[in-house]
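**Student:** Down below are the structures I want you to see.
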Structure P
Amino acid sequence: MGALVRAAALTNFAEVVRELGHDPAAALRRAGLRSAQIRDPDQLIEARVVAQLLEDTARATGCDSLGLRMAQQRQLSNFGVVGLLLIHQPTLRHVLLTLIGHVHMLNESLAMQLEDAGEMVILREDLMSPVPARQSVELAIGVLFRMCEALLGERWKPVSVCFAHGAPGDLGPYRRLFRCRVEFDAEFTGVVCRAADLDVPNPSADPVLARYALTMVDAMPAAHDQPIDQAVRKAIYLVLPSGRATCESVAQGLGLSMRTLQRALDERGASFSDLLAEVRHELAQRYVGSTRYSLGQVASLLGYSTHSAFTRWFGLRFGCSPEAWRAGAGAPQTRRKAARPI
């Protein structure tokens with residue numbers, strides 16, 4: 001079985017699909033799910049099944065913003081007991097770091113990283129998937145935005161929200177949910193905010209209840225730290241397109257020395273080079289399968305300085321050239337454009 005996600009990820013799915021004039025129960029059946037499965041928010045479902053359900057339903061309903069519409073009514077309570085822990089953290093920075101440390105309890109396929117960039121902070125977020133999962137990514141970003149808004153209210157003022165995928169036909173849902181600049185065809189997916197805003201006190205914080213919530217979270221079966229190899233894979237997913245997927249930079253991002261990281265991977269029978277190759281393999285399928293990206297751009301996104309080096313690696317990995325693989329992939333004929341803000 002692959003990565004798992006709580007059924008709470010499908011909160012508001014039925015309501016949104018009905019609003020669009022379709023039958024949510026039929027959509028669930030086609031995905032091999034039952035309505036009863038998603039009524040228990042703590043029920044675990046394969047993340048790939050949820051992602052495919054959202055993509056198929058978006059196509060069937062003609063709604064490019066299905067995931068975002070699902071996120072509009074989300075509350076902290078949808079995070080379960082982890083939500084109780086989040087709401088009582090002293091600042092938004094503590095909230096985000098706590099969420100990153102426990103995100104595997106909510107969605108094992110979701111990768112998150114907080115990156116300081118001078119006066120700005122970038123919260124990167126992506127889904128570990130070899131195929132495009134636009135709806136799941138937009139759902140995750142929308143839920144993150146709603147969480148911060150629920151905690152800070154009008155004091156939540158991010159600089160921008162960025163999506164690596166292209167703009168939809170209808171920008172209305174994005175303008176309604178995000179009260180800031182939104183960029184499509186960006187270099188990464190995530191939220192950019194001012195560093196100072198992350199240290200604004202959380203008025204809902206209660207240190208006593210935070211300790212109580214942590215006790216509850218620690219008692220849960222899934223509370224143990226995610227395996228180091230999984231944490232490294234997620235980190236590579238987030239930094240590979242920026243050209244920083246080195247053992248040293250990933251170790252630094254995880255708060256470890258390179259020697260400590262290598263020792264931990266050795267104990268798991270894993271290596272950084274093997275994990276890097278696995279992530280490249282998955283992302284190559286995603287990028288080559290979509291003609292929004294030129295093959296030169298794909299080479300760069302996968303960390304290759306030249307197209308020829310990427311082509312050699314791709315041929316060894318997939319048994320054909322990227323051009324041949326793309327020709328047989330049946331990818332939508334869309335083209336990558338310059339970053340488009342709204």
Structure Q
Amino acid sequence: MRINHSGGSYEVIATSLESASQLIASDARVITDSTVAAVAPQVLKGRAHLAVSPGEQSKSLETFGEALSWLAQSNATRKTTLVALGGGVVGDLAGFVAASYMRGIRFVQIPTTLLAMVDSSVGGKVGIDLSEGKNLAGAFKAPDAVYVPIELLRSLPARQFTNGMAEVLKYGFIMDAPLAERLRQSTLYPTHPGLEHVVMRCIQLKAEVVEEDEFETTGKRATLNFGHTIGHAIEHAYAYGKILHGEAIAIGMVLEAQLGEELGITERGTAKVVTEDIARYGLPTAIDPSLSPRDLINAMYRDKKASTGSLAFSLLTDVGRCKLVQDVPPDMVESVMARV
């Protein structure tokens with residue numbers, strides 16, 4: 001699959017980890033995490049690599065600085081290729097490092113989790129978190145290639161596979177009703193014979209949106225953020241610990257489907273379908289009562305879709321269609337969060 005962007009295009013190839021290792025330069029530098037390093041030695045063998053701590057905490061200014069210094073100390077040049085070998089955290093971090101080092105070097109993604117394969121490894125959005133909010137520092141940096149080793153999903157911990165299913169479900173909810181129906185009728189699992197097809201379908205759907213709105217100027221790309229306004233606020237409330245990204249987005253999708261119905265934008269009954277589909281995959285569907293709706297709303301004002309003094313959400317019109325909605329009343333958002 002070829003994805004076009006303003007600077008050219010890149011291939012997304014479903015391949016084995018061994019083949020992916022052979023496709024990247026022998027002198028490439030690799031950023032991974034300590035968990036992935038133990039299961040993917042063939043990519044690291046003979047290559048300079050940096051293994052960061054697993055988890056969202058590594059998407060930090062501190063780790064970003066350490067990675068830049070590591071590249072310099074390893075004598076990386078403008079012709080060096082940097083490989084992101086890992087999940088979404090590693091991909092976002094390494095991509096931002098690649099965009100920044102010597103004002104930009106080559107960058108290859110080898111996503112190792114379901115979430116990274118279907119979402120963060122394609123589209124060119126990279127970055128890190130600040131204490132004030134998620135993904136507030138970053139860049140648009142398209143990869144030069146994405147190699148998708150589907151076989152790694154067979155050994156992925158169950159919670160991590162379920163975490164990725166939140167983003168898979170999202171694609172069905174926002175732009176592919178037949179996909180949503182397929183996921184409803186046949187539960188996806190790591191050894192499912194149709195898994196590769198679903199992964200590549202999700203990548204294709206994201207590519208269609210990204211090619212139309214690469215730099216988030218028309219609002220089209222914002223539709224990919226269904227569930228993310230509330231989900232990112234939940235992640236921030238937990239200081240990017242305790243809850244995984246997909247788990248927070250799952251709760252966000254349930255709440256934002258309810259919000260859409262309250263606003264008269266989402267067809268009645270859609271929130272019930274969204275909630276049931278998410279619950280079917282073992283993802284959370286309700287907000288923890290210990291979280292303050294007011295604190296979550298304050299975090300939402302730092303969301304990139306928000307404009308001065310107002311909240312914006314990507315809301316479903318029905319299953320398979322989504323649009324960006326501006327100027328959503330915060331008291332209505334608070335009411336939905338307090339109720340669900």
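**Student:** Could you figure out which one of P, Q the value 33, 59, 8 for P(r) over Cα pairs in 20 Å bins from 0, in percent was computed from?
**Tutor:** Label of the originating structure: Q.
**Student:** May I pose another question? With Cα Rg over 2.2 N^0.38 Å, for residues 116-195 alone derived from the coordinates and found to be 1.28, which of P, Q does the value describe?
**Tutor:** Q
**Student:** Supply the structure label, taken from P, Q, corresponding to mean count of other Cβ atoms within 10 Å over residues 188-195 with the calculated value 19.6.
**Tutor:** P
**Student:** So if we calculate distance in nm of label points 7 Å out along Cα→Cβ at positions 60 and 228 for every structure here (P, Q), which label has the highest result?
**Tutor:** P
**Student:** Quick one: distance in nm of label points 7 Å out along Cα→Cβ at positions 20 and 252 came out at 2.4 when computed from one of P, Q, so which one is it?
**Tutor:** Comparing all candidates, it corresponds to Q.
Any read-out appearing in this document is the output of simple, stated calculations on the displayed coordinates, not a laboratory observation. Everything quoted here is computed from the prediction, not taken from an experiment. Cβ atoms are built from the backbone, for glycine too; each structure is taken alone.
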